[in-house]
Structure 1
Amino acid sequence: MTEILQYIPGNSLLHRLHPVTKLVAVLVIVSLCVFSPNLVFLLLLLVAIFLIAAACRLHHEFIRQLPFLGLLIIILVIITVCTVTSGPVIGHLIPMAVPVIGGAFPITTGGLMLGLLLSFRFIVMILTFQLFIFSTKPSELVSGLLIFRMPVDYVLMFLITIRFIPSLQMEGRRIHEAQLSRGYNPGTGIKGKIKSLKPILIPLVANSLAKTQVIGLTLDMRGYRTKNRLLVHKEPYTRYDLVAGCCLALVVIGFVYQFLMM
C-alpha cells in the first residue's frame with residue numbers, strides 16, 4: 001500500500017509540469033475554493049481533479065480515501081445542521097417518533113447547503129494538495145518554493161513535515177504488526193481499535209523524538225547553520241506549462257463569470 005503524501009514516480013503530463021506551474025495552480029484552486037459560494041462550481045472542480053488524476057494514473061490513491069472523505073462530509077454536515085437554522089425545515093436529526101427528544105435538531109436548507117459547501121471546499125483543497133505532492137519530486141518541490149523567495153527555514157520545515165508523515169505511517173504499521181505477531185489482540189470493533197492505539201502511539205512518539213535528534217545532527221554536519229544560500233536548480237518551462245496555464249485561466253474566467261451572475 002502506498003504511503004500518504006508520498007511522491008509517486010511517473011511520466012504523465014502532470015509529472016512533466018514545472019513545479020512553479022503546479023504551485024501556482026494549487027494556490028489558485030485553493031483561493032477559488034475559499035471564495036466560491038457556488039456548490040456546482042466546486043463539484044465541477046472536483047470532477048476535473050478526478051479526471052486529471054485518472055489521466056495520470058493516480059486515481060487509485062483518491063479511491064482509497066473515499067471512506068475518509070465520506071466521514072468528513074457527514075461530520076461537517078452534522079455540525080452545520082446543529083448550528084445553522086436558516087431556511088425552511090426539511091427534517092430532523094432525531095425523528096419525531098422518538099419519545100421525549102423527538103424533533104430535536106431540525107435540518108434546515110441553509111444548514112444543509114452550508115455543510116455541503118464546506119465539505120466540498122475541504123475535499124477539493126485536500127485532493128489538489130495531494131495531487132501536487134504525488135506528482136512532484138522533493139527536490140523539485142524545494143526548487144519551486146525557493147523560486148517564490150520563501151525563507152530556507154520554512155522550506156526545510158515544510159519538506160521535513162511532508163517526509164515525516166509517510167515515515168510515521170510505516171513505523172506505526174511495523175509496530176502494529178509486531179504486536180500482532182506477539183499475540184496482542186485488543187478485540188474487534190471500535191472499542192478494540194481504540195484500545196490498540198495506546199500501545200502504538202507510545203513507541204511511535206518515542207521513535208519520532210529520537211529521529212528529531214538525528215535530523216538535527218544531520219543538519220549540523222551538512223553545514224545548515226552557516227546560512228549559505230542554496231543553489232536553485234532551474235528547470236525549463238515547456239509547452240505543457242503553457243497548456244496548463246491556459247486551462248487554469250479558463251477556470252478563473254469561469255469563476256469570475258459565475259460570481260458576476262449571482
Structure 2
Amino acid sequence: MSLTIPQINAMLANADESEFAALERSLAADTRKGVVRALDRARKRLAAERAERERLAGLYEYERSLAGEGAVIVGLDEVGRGSVAGPLAVGAVVLDEGAVIDGLNDSKQIQPEKRAQIAGEIRKHARCFAVEYVEPAYIDAHGMTASLKRAFAGAIASIEAQGVVPDVVLLDGNPLGVDEREVNVVKGDAKCASIAAASILAKTERDALMREKAAEYPAYGFDENKGYASPGHIEAIRNHGLSDYHRESFCRSFMQETLF
C-alpha cells in the first residue's frame with residue numbers, strides 16, 4: 001500500500017540529509033503533485049539549514065583567522081549609541097573553545113523571542129561574559145567617543161576580573177584605541193561569533209533594563225521604543241519635557257522645535 005501524502009509530508013518535515021536522500025529515491029516514481037511539492041519543500045529546507053550551518057561556521061572561522069589558533073578571544077559590541085534616553089551598553093563575551101551556539105548573528109537581525117533564547121545559550125556556554133553600562137549623565141558630560149571608550153574598557157576589565165585574560169580583543173566598528181590587543185572589525189557582529197554573542201547579550205540586557213525603566217518613567221514608552229527616537233517618543237518629550245534618564249545633548253533638536 002502506498003503512503004498517503006500527509007504521511008509523506010510528516011516523514012519529510014524533519015528528515016536529515018541522509019534520510020531525505022533515501023526518501024527521494026523511494027519516491028522518485030511518485031508523480032502525485034502533493035508528493036512533488038513535499039519533496040521540493042524538503043529540498044529548500046535542507047538547503048537553508050545547510051546555508052545556515054555554513055554561515056555559522058564562517059563566524060567562528062573568520063575570528064580565528066584574525067586571532068590565530070588557540071588564542072583567547074573576547075568579542076565586544078555596543079548597543080544604544082543612537083538612543084536619546086537610557087544608557088550605552090557594551091557586551092563582552094569569551095566563548096568556550098569548541099562550543100557552537102546556533103543562531104548567532106547581528107542582534108538587530110534576530111527576532112526578540114529568538115534573541116532571548118540565544119542569549120540564554122550564550123550565558124550557558126560562554127567561558128565568561130559581561131555587560132557594561134554608561135549612564136546618560138556621563139554621555140551628556142563627556143560625549144559619545146569618551147563614553148564608548150569607558151564602556152569598552154570597563155567591559156574588558158570585567159572579563160579580566162573573572163580570571164580570563166584575552167590574547168585578542170575584537171571590537172565591532174572602527175578603531176577606538178581602547179586596548180593594545182584591540183582588533184577592529186567593521187560589521188563584526190555579522191562576521192565574528194564572539195562579537196555577535198556580545199551584541200546579543202548587550203541588546204537583550206539593555207532592552208530588559210529599558211522595560212523596567214518604563215514603570216519609573218511611564219510617559220515615554222521605554223518598553224516599546226527602548227529609548228530610541230520613535231515618533232511617539234518625540235511627541236512625549238515635547239509634551240512632558242525630559243526626564244533625568246534622557247540624554248539632553250541628544251534631544252536638543254526636539255526641544256528647540258517646541259520653541260517656535
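Here, each number is a calculation from the coordinates, and none is a lab measurement. Because the structure is a prediction, the values reported are computed rather than measured. Cβ atoms are built from the backbone, for glycine too; each structure is taken alone.
For relative contact order in percent (Cα under 8 Å, 6 or more apart), which structure out of 1, 2 has the highest calculated value?
On the way: 1: 28; 2: 23.
Largest one: structure 1.
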Can you tell which of 1, 2 yields -0.42, -1.22, -1.27, -1.30 when log10 I(q)/I(0) by the Debye sum over Cα atoms at q = 0.13, 0.25, 0.26, 0.27 Å⁻¹, for residues 66-129 alone is derived from it?
2
From the coordinates of one of 1, 2, Rg and Dmax of the Cα atoms in Å came out at 23.5, 81; that one is structure 2
Rank structures 1, 2 by distance in nm of label points 7 Å out along Cα→Cβ at positions 26 and 98 and report only the one at the top, that is, the highest.
1
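State the single structure among 1, 2 that was used to calculate helix-only ellipticity at 222 nm (-39500 (n - 2.57) for each DSSP H run of 4 or more, over all residues; to 500), giving -17500. Show your work: numbers first, answer last.
On the way: 1: -23500; 2: -17500.
Source structure: 2.
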